[in-house]
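Quick heads-up: structures coming right below.
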Structure I
Amino acid sequence: MIYTRDVDNIKTILSAPSSQSVLGSSRGANFKPVAGDGLFTADGKVWEHYRASARPYFTQARQASFIETLETLIQQRLRLLPVHNDGWTEPIDLQSFFLDLTLDASMENLFCQSYSPQLSGTEKGGHLPDRSAFAASLDAAASFVGDRTILGKMYWMKQSRDFYGHCKTIRRFIDHHINGVHDPCASPSQDEEDLKSSVPSNNQYHPTELRNRIQPLLFTGRNPSGGLLAIIFFFLQKDLSIYGKLRNEICATFGPNGNITLIKLATCQYLQFCILESLRLGNVVPAIMRSAEKDLVLPHGGGSDKQSPVLVPRGSTIIVCIQGLHLRKDLWGEDAASFVPERWHSRPWDWSFIPFSKGRR
């Protein structure tokens, strides 16, 4: 197993064609029970198919509509917080708050269904499956898979009946929602037509095919997004001067009515800096694993000074250490471990910053 945080090595690994660098069979088999056959587990043509099928969710028009949806959900969740007579609420767990919020938002975006935060289980007549149980199973299964990832090709040595029970809960929850998409009696919306059109015609309404497409998008829409929001507030509460500067920019940009648009978001520069710096230090994705499909030569790592090329034999596992890369003082300065949004004023977004990987995947 090879670990690297060298910029040139990382560029070589993540830019390599699928014939040289892949996720690997052990990664796919480890993730499959919880993630299905989709973006998280596939390589080659299968991955290209699922990547293409995800593009309709990321159009500019879809993003503009999503902003309105997200604002509505935020206001709904804020109204659920008990408020004292002095106008303040009790302290809350922001990470749980954000994970619930991003799950609601992802479900509306993917399933084309409104999922109010008030409906957090089966208490509304049993029509909806238990959302809280789904979220708990999602967290438990993700944690279990993360532990198995450390074992590499020996991931199968760690087994648990509870894990497969959580995977079953996840599948049942998603299947419940995709049933409406392929119901021939339903009147499909444009979003539903977009979903169907990206599935091969011979499997157009097959629930497993739809689940394989949606499941990874639901996971990434909830966990990394909700985690990033929590990370941002973690750093902001540690330095109130940064918080005050960001708040002033947001108030000046959006005004008291909070009319949020994509254009206004793009002009909110200090907000972008805070997000980028949170991604750098928070490391939503701390490492990436790849498997050498063929013999691969990395630019650095060989010789007595570690600056000569090094051979990576076929079948070797390579770990790209994103967290280590983002803390290198020779790339980020002596204050590399400090939260400094201002560093992004003139810094290019190059291969020294890869919060969600880079390259062909």
Structure II
Amino acid sequence: MLVVGALLVALAVVFWFVNDAPEPTSHTDAVTSIAVGQVNGRPVAVSAGRDATVQIWDLTTKQQVGDLTIEEKAGEPLTGHERIIAVAVGEVGGRPVVVSGGGDATVRVWDLATRKQVGEPLTGHESNVGSVAVGEVDGRPVAVSASKDGTIRVWDLISKEQVGEPLTGHVANGIVVTVGEVGGRPVIVSGGWEGTVRVWDLATRKQVGEPLTGHERNVVSVAVGEVDGRPVAVSGGWEGTVRVWDLTTMKQIGNPLVGHEMAGGPVTFGQVSGRPVVVSGGVDHTVRVWDLTTMKQAGDSLTGHDRAVYSVAVTQVNGRSVIVSGGEDHTVRVWDLITREPVGDPLVGHERKGASATAD
């Protein structure tokens, strides 16, 4: 009987340890930025983390398919871009690319299929590049970058040259950017530390109208979409609100969307059964979906992250809309946008020993 009792105790201890084991993680530190795109017709997510890695994930198989590496050149130290802060996905010459912004004040371009850096870093910023976006002007692909130095810069992705002078107006600290279209013209929408949202004509690089005001604290994210055929911007504020702006009238639409219990975070656009929605993340560990027709939260909050959510994106996988989210808990998670249920476990990456930066 003593042997049986000891065996039962041992099994209970093993069971407790198995169930108490930490959940697998996608990065070894916080996930700061997520972008989505396609490689050879397959949907992928690109995630940047504070662990100095950028991981690439096949969203069909839920497997890591590679990473972007910054390798040391012979006889030269690492540049500092191993701390990639922001990523965006676009296309240059028919090939998918990743544009990244880093702690070394540079913007870099990577071939998403080969995972190699394309050309030399784009330089001009004087501090961290914390937000990047990709768009098009007169048929030419461009990148837009925002830095802690208080400037927004536009880069021609074919010539790899800066286009015109920097855009200024926000307080120098944290600026976020996205790219959209209003009346057939490409625009930049930006949010700043001083709490304003601004619209810029991407072709002329001039501010359009007055700043949009309403946030009580800094704007930490912006996205552009469409509601009833009208272009709108959505902004997430550190005070915890999500605001919707008509980009034609330059007015706020309705009341702020309120639900996150602590500071706000990232926002992005999506569609559910043909209805426009906004997906937001928060410091309260939740991801939320908002119906832009009713201006109400759609269903319950998505829970699973156990720390702040720093980035969200929406894409299609096998014909269904999914949310990809990343946060302080080191994980990248996938959710069904319609059912608002998790799609499998968090994405799990392989360990990486060092950071890398070779330009082809």
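Taken together, the values in this text are just the output of simple stated rules run on the coordinates, not laboratory data. These figures come from a predicted structure and were not determined experimentally. Cβ atoms are built from the backbone, for glycine too; each structure is taken alone.
Here are the numbers for this structure:
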quantity	calculated
Origin of the derived value 22.8 (mean count of other Cβ atoms within 10 Å over residues 146-153; candidates I, II)	II
For 15 (relative contact order in percent (Cα under 8 Å, 6 or more apart), calculated) the corresponding structure among I, II	II
Structure with the greatest value (metric mean count of other Cβ atoms within 10 Å over residues 90-97, set I, II)	II
Structure from which 1.01 was derived, Rg/Rh (Cα atoms, Kirkwood Rh), options I, II	II
P(r) over Cα pairs in 10 Å bins from 0, in percent, for residues 34-209 alone derived as 8, 28, 36, 21, 6, 1, 0 - corresponding label from I, II	I
Read-out mean count of other Cβ atoms within 10 Å over residues 130-137, computed value 22.9, structure in I, II	II
Per distance in nm of label points 7 Å out along Cα→Cβ at positions 242 and 258, the highest-valued of structures I, II	I
Answer label among I, II for the case where helix-only ellipticity at 222 nm (-39500 (n - 2.57) for each DSSP H run of 4 or more, over all residues; to 500), calculated from the coordinates, equals -16500	I
Mean count of other Cβ atoms within 10 Å over residues 218-225 - highest-scoring structure of I, II	II
